[in-house]
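K.L.:
Listed next: structures, encoded as structure tokens.
No lab work stands behind these numbers, since they all come straight from the coordinates. If you're wondering where the values come from, they're calculated on a predicted model, not measured in any experiment. Cβ atoms are built from the backbone, for glycine too; each structure is taken alone.
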Structure P
Amino acid sequence: MTPEPDPVAPRTLPARASGPSRPADPGDPADLAALVPPAVTALIDRLVAAGHAAYIVGGSLRDALLGRAPADWDLATDARPDRLVTLFPGSVYENKFGTVAVRREHDVFEVTTFRLEHEYADFRRPHRLEFGDDIVADLARRDFTVNAIAWGRGPKGGAPMPEAPGPVDTNHLVDPFGGRHDLALRTLRAVGDPDARFREDALRMIRAVRLAAALGFDVEPATLAAITANAHLARHLSGERIGAELEKLLASPRPSIGLALAQRTGLLAVLSPELAAQQGIAQNKVPGEDLWDHTLRTVDAAPAERPVVRLAALVHDIGKPATISDGRFPHHETVGAELADALLRRLRYPRTPAETVVHLVRHHMFHVDPDATDAALRRFIKRVGADHLDALFALRRADDIGSGLSPDDRATVAFRARIERELHAAHPLDRTALAVDGDDLMAELGLAPGPRLGRVIDELLDRVIADPGLNERGSLLLLAQGILADMYADSVDTP
């Protein structure tokens, strides 16, 4: 016989904590009803009219109770997927988890059949999944009490529930595990036995630190201890799942909350030993703080609306532990770019943002030189790439804040102003902006395609970056003749 998961009993709660908690009173159905979009209420009404139970569940309800705007609205029901497809023509069911995508005008809502999950085989997914008929049993399989609340109603004439404050045929809250109480306490608590929850799905541990950052919640002691005890199970998770949670964590107001929890519980050492190694490495920056503290400060200082910069802030010093020598970190940006690339590949990050992050790490140690010539500025722009400059300066600003420095010192502001002037002048900075191309050089100078032609073009570009006035066809052809003659002379002189 397949062993069943630990029994999860509804909690008996002490008196609700006093003091402010959230804008809406979760005990007042009318208060919550005003927050639910009419399209969602219509879905509940349609299912109930067809003889089924229907409830809003999960993060959408949690956020509504907290006075936050839900990103989406998810529903749970006792109706089976084939029944949902019949009730809502045009809906889509293409998975084995009982989730049907129901389109209503311009919105798509996920409606999932109540589920009963059994033994988890690999710390990632249930070995066997059954559809159920009971909302409380469905809530019992969820991760945290604040996500194990439902709002809706059963079919007309159905049995009343102990949690329903009014008639069974009105929408009401179902909260068998004390989720509202934990919302008021701003606490994350696993449903039932936290050790069992995390051994079922190790991703729940990463979700815990992510939600702590996103919501500004504490993790209650037993749940935190279970994360520490089971952190090693995170190695069973796929890179995609970890990467998705990391992306959400970095979008929170203060990612440092979740990242610090990940370090404290041992999760970070499993997910990225290179980042975990930063703790305890001295930095001559903010007094009393180490390299990991600097990384946390830098991540928080990076703009939340720029996820690539936030991610670059997290890994910008990932190369320091591997390069430390006499209190310095020579070439840590080069080593760090390689380590960041390896980490993002493991996490299956999309190629374009991952490449941008690696590029930013490689160039984040640029020197602000108030005496740099205009040509030096143009070479800097060419080396970094005009499209990456804004992100690089945003990363430098966050790095300065993380170092306890002024983010807008005069030298940096003046340096960037000069960069902007060079960009506005639209001087040639790449091959495509030259007044001649490879075809011109082959036709005029008899050059054949190959490395020598490429070297001539690169030398022409370097000359034009130094003196943009040279970017004229006749001048470039004369320069090319001279460059070619020097190449031939060097080849003759070389023994």
Structure Q
Amino acid sequence: MNLLPQSITHSFREPALHGRLVVMLAALMLALLAPLSFIGNLRTSLASYLLLSTIGALALYGGVALFGRWGVEPSRKAVIWGALILRLAMVPMGPSLSDDVLRYVWDGRLLLHGVNPYHHVPADTALARYHDTLYQHQVYKTTHTIYPPGAELVFASCMGVAEFVGGDYRAGVIAWKLLVLIADIGAIVLLAGTMRRIGMSLRWLLLYAWHPLVLVELAGQGHTDVFWVLAIAAGLYAYAAGRAGGGLAAIAFGAAMRLHPLTLIPVWVRHLRRREAMVGIAAAVPFLVLLLPLLEPTAFANFTGVLARFTNFYEFNGGFYYAVKGVLDHYHIKPSNRIAGGVGSALQMIGILLVWLWPVRRPALLVSRDATVGDADAGDDFTGRNAAAERMVLVRSLAWRALLVMTLQLALGAKVHIWYFSAPLALLPLAGRRSLNAAWLWAALAGPFTYIIATGTLAQERMDVVAAEWSVFALLAAYGFIRYRTAGA
């Protein structure tokens, strides 16, 4: 049902107005989200944060839907400039929702001074000379670092900048956040390039480029997940463009910065022909070599110890994990956390293995040789044009399988911070199937509400919020798959 007069809806379809509508949406997003950088601690101003981010997300979803209905096609320049302006507005935001960026510069300072961050927890007495203001800001003082060596090198570089300009760790935070901004804009440029190559509307990219969750958690809070997104964007762009190695090196770079992309390497290899895969693996090796410091015995023991605790000890927003743990606790089966974590991890591995083994269907002949009859030049590049057309279909298959892997990693995890949702949002526009779109858009809308903490003797998560978030996610995902199968797509 159309609630607007026909004359008004018709005028919105005029091409001359399309650019203005895009600018109006960007201006609305800026007006809603820019105040978040200046209202102070977002945890103590949680109501304002949730109100503004929720209205912003709903406005974005509605705008993209209306753009599709009215035939509005945002230009590449509008998408990127809008993304840049919105991110610049987030840079002044302090680390009030998460203290991770302060751990980044702590690790970076240690490495810059020749101290192995994998050997010491912040509270180690051997680091007494570093127990200053930055140390006081560390929340996990007795926990070893969880960040891969590639990320640690970048952290050290940012602290190198800080020491060059005076030594204040806050300069390192600023350097890091500017790097995050550059990486995120680079990812958006690459995603836009890939979408144009396969003939997709850039309005879908707005669901990542202008999303409040992405803006606050990456540009505002500075999480390393931006390099997860950048790696996937670069990998898909290189694959779509037919570059040597098919983008596998980009995925390896992502693994050196953020371990999650490691599970995408087999997915990428399956979409490459044998010779391409060999070139890709060779190009990926220099980035994978960056992970070698983790094999040193002390570093390996400490790093894997923290990883294990992420599956069954550090728990947050793990819908499936909490459900299994709740059943075990009801029947007094102990240790419920380890069993629930083990069940989730096992299902993750089984599901990801099935995605790896899922046969890649290469499309049949897409450009008819008959179409080249009478055109000698066209006939000469017949094979090349079919290869390019095949690659366009496979890009969406690759993005879809990468999205499936991410969904398994996050939906079955024990500790699922909402900034992890940035990577799935980046893949939604390119995924060959829309089955999971509604589920992930819901998660990105509901996720910020997990910052609500129950009052009481001990601060705890609101389990009703977690239950609503993941139960609706599961229902929307199930509905999406059923609808896809019913449609026979």
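K.L.:
Between P, Q, which one scores greatest on relative contact order in percent (Cα under 8 Å, 6 or more apart)?
P.N.:
Comparing P, Q, the top value of relative contact order in percent (Cα under 8 Å, 6 or more apart) belongs to Q.
K.L.:
Upon calculation of Cα extents along the principal axes in Å from the atomic coordinates, which of the structures P, Q produces 80, 59, 58?
P.N.:
Traced to structure Q.
K.L.:
One of P, Q was used to compute distance in nm of label points 7 Å out along Cα→Cβ at positions 295 and 359, and the answer was 3.6. Which one was it?
P.N.:
Q
K.L.:
Here's something else I'd like to know. -14500 is what came out when helix-only ellipticity at 222 nm (-39500 (n - 2.57) for each DSSP H run of 4 or more, over all residues; to 500) was calculated for one structure; which of P, Q is it?
P.N.:
Source structure: P.
K.L.:
Using the calculated result 16.1 for Kirkwood radius over Cα pairs in Å, for residues 223-334 alone, pick out the matching structure from P, Q.
P.N.:
Q
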